[in-house]
Structure 1
Amino acid sequence: MKQPAIDNKELILALEELEKEKGIKKEYLLESIETALVTAYKRNFDSLENVKVEMDKKTGATHVYSLRKVMKRVNDKETQINIKEAQKINPDFKEGDMVETEIVPRDFGRIAAQTAKQVIIQKLREAEREIIFTEFNDRKGEIVSGLIQKADSNIVVMDLGKLEGVMPAKEQIPTEHYHVNDKIKGYVLDVEKGSKGAPQVIVSRSHPDFVRKLLEFEIPEIYEGVIEIKSVSRDAGYRSKVAVFSPDPNIDPVGSCVGQKGVRIQNVINELHGEKIDVIEWNEDPSIYIAASLLPAQILAVDIKEEEKFAQVIVPDDQLSLAIGKSGQNARLAARLTNWKIDIKSETQFREMLMNAQQETPTQAE
């Protein structure tokens, strides 16, 4: 005789409402509740038997079935049934079949209601986390603002409203000092799922694209595509080089970015707490481009080897230290900006190099 099922029409109505409001499929929630109810049954009734729980999609009626495998010799009465007993239920049963017997455990309705509530709360949290994850994942490469909640030498944690932003030490600007409750901007580098499933935004202030995005924000011509940022190289906290280009010959890309009396670029410098920014004009001719990349140094000549992407640069004697920069910074940033290997020589060094080369060349025999 079929046992009465545990009814819960209110649950189905609640699940249907959640599907409309939150977009969580009713069938998905029902499957999750059924799986959780199997665990709840075994835990609450200290049972080792195999059970299956099914919920009616229309009425919410909960059916619990004991599952036993048909065997000629029974070793475990909770999970197995003798073939003769099974055939009393249905003569067609044979060894290896599974017999389902519906049961109504005492007080299981209360347990089922509690379990369903817990599952729904859990799935709602997961769905909200997924929505936030998707929202911020779509914002990769953008700038966000937030209040600092925690700041030390290893990590800065920002409150971004719906979730936390984390700025590891390597993404911080080494010359900056961060304090709790300070409002700062950062570049969304990545979005990850944390250990508890909560999304976590990885924020950077040292990434070259942070400078790119700040310029885009401050300079309408870049945002509108009239001026293009071709490349950015950066020594965060100290100096950045930005190569810009406009296909419109009537537009001065460098002047537009710097602004009248430097007001446009100054807003970006202020956000970066004094980091110097060299804006240079990109040119498809590598000789011209490499010469510009080494500004503010004056360049006498650039000899390029296209196949090797190598450039030999000659500068006046008094410009050598400026071209190389402190600790090689200017030359290093120029190489990153242009993606060329750059060797800088003073005029005197270059002449000595040529003389040495001539002396080492053997005289051709007559």
Structure 2
Amino acid sequence: MDYQICTRCIMDNKSDPLITFDNNGVCNHCRDFDSVVDKLPKTDQEKEIAFNSIIQEIKEHGKGKEFDCVLGISGGVDSAYLAYIAKKAGLRILATHVDAGWNTDVAVENIKKLCKALDIELHTIVVDWTTIKELQRAYMFSGLPNLDVVQDHAFLAGTYKFARKYGIDYMLNGSNYQTEGILPSNYGYAAIDYKNIKDVYKKCGRGKVSLRKYPKMSLFTYSLTYLGKTKRVNLLNYVPYSKKMAIEVLHNEFDWNYYGGKHFESRFTKFFQSYYLPKKFRYEKKRAHISSLIVGGEISREEGLREMSDDSAYTEVQMLEDRDYILKKLDISIDEWNALMAAPNKTEDDYKNNKKLMKLMQSVKRRIKK
């Protein structure tokens, strides 16, 4: 197949084999981005009206309760800036953080500084390391692309746990289309499917631990979001938002420090998306992240191409150092690593999953919205 790169963003058919292009050379990811953003407020005035309406709604539902909303905070720029604007808007926030054993020191310090300065109550859930280790190890041998499922499921489950405990109706989410609107679906399966997680562990794990201590949530619990029990709100979609601006504000206001790249607040995520995915699957999350910034208007396509070719933020030497650190922590030998990197790639369909049920839930959600 001849190499082709999008004429608008920098997604290409090398890093995404399912990509398509129109007659102008624009990829399907750009078109999908436009169709979603088209439904969101466009001008600053429209965003302000929508933002104030959502804030008022959250406050109304929070009357008589200790908190208006719960916010999962990672130490990254999106969740940190979200906490900042939500607090400025007068929301009473319960912040939750799930420590799965891979936090960088920078991320931990960022969380402490921010929550202390904003007077936000923080609850940290420290997940049993032996359980995380065995699950994470199983995923390394699974042949699946999304190795972050283990952490992501625990993060979501932990946040929902506190929402239910305090009767909170709104969960603030740092996801936003301005800086992360492009991400091919084949790059990884959803982290919510615990049935898939269990089967991966059964087939690829060592069986040394049960998963009793692992923070988990069922699809039934997750489905409550579709029925309006706990609403997930992507508040950053309703404010003027740019990554550069957010980093500058956070640094000036809270001495918050940038950690060098998208999701680099986790040492494992940094390695998995920068080394494992490109080497084993040829998937490049960095390319998708940069493309999001391009179509979001934060950087030009030329700037994106230059950033894509700049490896100074995470060199090959640093990657190999992180590889050795991660393998030692997960009790994986270099021979086992080489074998798993050479093994056939797999998808979620190679394991038991709830994909059909999840599609049904999405269909129900669309009908409820209508």
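Quick note: the coordinates plus some simple rules give every number you see, no bench work behind them. Source: prediction; values computed, not measured. Cβ atoms are built from the backbone, for glycine too; each structure is taken alone.
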Inset, instruction - Assign the value 8, calculated as relative contact order in percent (Cα under 8 Å, 6 or more apart), to the correct structure from 1, 2. - result: 1
Inset, instruction - Work out which structure the value 0.95 belongs to, where FRET efficiency 1/(1 + (r/R0)^6) of positions 96 and 232 (r between Cβ atoms, R0 = 25 Å, to 0.05) was derived from one of 1, 2. - result: 2
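Hey, percent of Cα pairs over 33 Å apart derived from one of 1, 2 reads 58; which structure?
Source structure: 1.
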Inset, instruction - Taking FRET efficiency 1/(1 + (r/R0)^6) of positions 112 and 152 (r between Cβ atoms, R0 = 25 Å, to 0.05) as the quantity of interest, name the structure among 1, 2 where it is greatest. - result: 2
Legend entry - Structure (1, 2) behind the derived value -11500 of helix-only ellipticity at 222 nm (-39500 (n - 2.57) for each DSSP H run of 4 or more, over all residues; to 500): 1
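Which structure, out of 1, 2, was FRET efficiency 1/(1 + (r/R0)^6) of positions 80 and 192 (r between Cβ atoms, R0 = 30 Å, to 0.05) derived from, given a value of 0.05?
Computed on structure 1.
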Legend entry - When mean count of other Cβ atoms within 10 Å over residues 88-95 is computed for each of 1, 2, the largest belongs to: 2
Inset, instruction - Looking at distance in nm of label points 7 Å out along Cα→Cβ at positions 104 and 296, point out which structure of 1, 2 has the largest value. - result: 1
